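Each reported figure results from applying straightforward, stated rules to the coordinates on display, with no laboratory input. Every value quoted in this text rests on a predicted model; they were computed, and no experiment measured them.
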Structure P
Amino acid sequence: MLTKARAGLNRVAPGDVARLPDDHLLVDIRPLHNRVADGEIPGAVPIERIVLEWRLDPAGEHRIDGFTEDTTVVVFCNEGYASSLAARDLQALGLAKATDLVDGFRGYRDAGLPVRAGGTQAVT
């Protein structure tokens, strides 16, 4: 299932996050306890996995502001597994540029990239 999901993604390496288009949306699907314990990627919007499709459906009445179906949406979890499946599901909603972060938050952090203190409340 994971291999099939990833086959349709143009996954983003941690070092390429800074080169994403200006209008990209970086989405942290990790639970609050992980964000508090490990920190957050600056500029990421926390949306817990359970409400992800509801909040990012481009045709949905409960979607968040600031994105369109043409926006590059990069989802990340702790290690890059759940985010691959989530990105696949977002593509099914019509977000053709949805993808995920290779190796997730941990890969980003371990690459020495900027991390801030965590605890931002997720979009509900």
Structure Q
Amino acid sequence: MDAVADAIAAIDNDEAPDRETLKAAVRELLKALADNAPGHSVEVRVPPYGAVQCVEGPRHRRGTPPNVIECAPLVFLELGTGRLGFAAAVAAGKVAASGQRADLSEHLPLAGPHGEDLDGNA
């Protein structure tokens, strides 16, 4: 997860990741989420960089999905690397989660706190 590691390195240096790095990092984490929690019952939105459907359960077919999670890119980066817990993010108003299945707690983190793969690889 090279872009995730680069974005986290910028944050750790008290810098904002550049737009392209942040975009790539969010997309890497969204792909990892879709791969690790396959399904179509929850839509995760990280505007303006992407959205995925994930988590097993009833398939959504038309209109607004019943289970939606939405947050800012930097918040998703924190969630994806375990720097912020899902319940804490929702409680703090950093994540909007609606629907019975709109909880990613059991599917996070997707990478280590420095952007490394959970198996230790960068």
Structure R
Amino acid sequence: MSNNSIKVTLTVAPENELFARRGLQKGGRVQKYIDSEVLRCCDSYVPMLTGKLKQSGITSTVVGSGMVHYNTPYARKNYYDNKGMGKQGLNLGGKRGRLWFERMKPDHLSGIIKGVKRIAGAK
């Protein structure tokens, strides 16, 4: 009787190597893209009287860390309580005002995800 069996050996690279190939490791190109896109997309939603709050997002964020920081003494108060009364504010038909990250997502999240897929090589 003949032996009709085959033997298959599958070698898979370590998880961290697979992630690195796709830029998915901590601080990798995908995380850097997400962080920079969040900053870019939030730009027109952040309240702006002097521009310091908006600028603090750029200067206080370490792109690739996975955390976007707006670091001014009034950042938290503006995030939760800003009334959007400025020239480009929510109450005057603009986008600037409170909860800027949450309000940016419906407008830009699908584009960010599309970019992540492209950078990571997804099909």
Value 1.58, calculated as Cα Rg over 2.2 N^0.38 Å, assigned to which of P, Q, R:
R
helix-only ellipticity at 222 nm (-39500 (n - 2.57) for each DSSP H run of 4 or more, over all residues; to 500) was computed and gave -10500; which structure, P, Q, R, did it come from?
Q
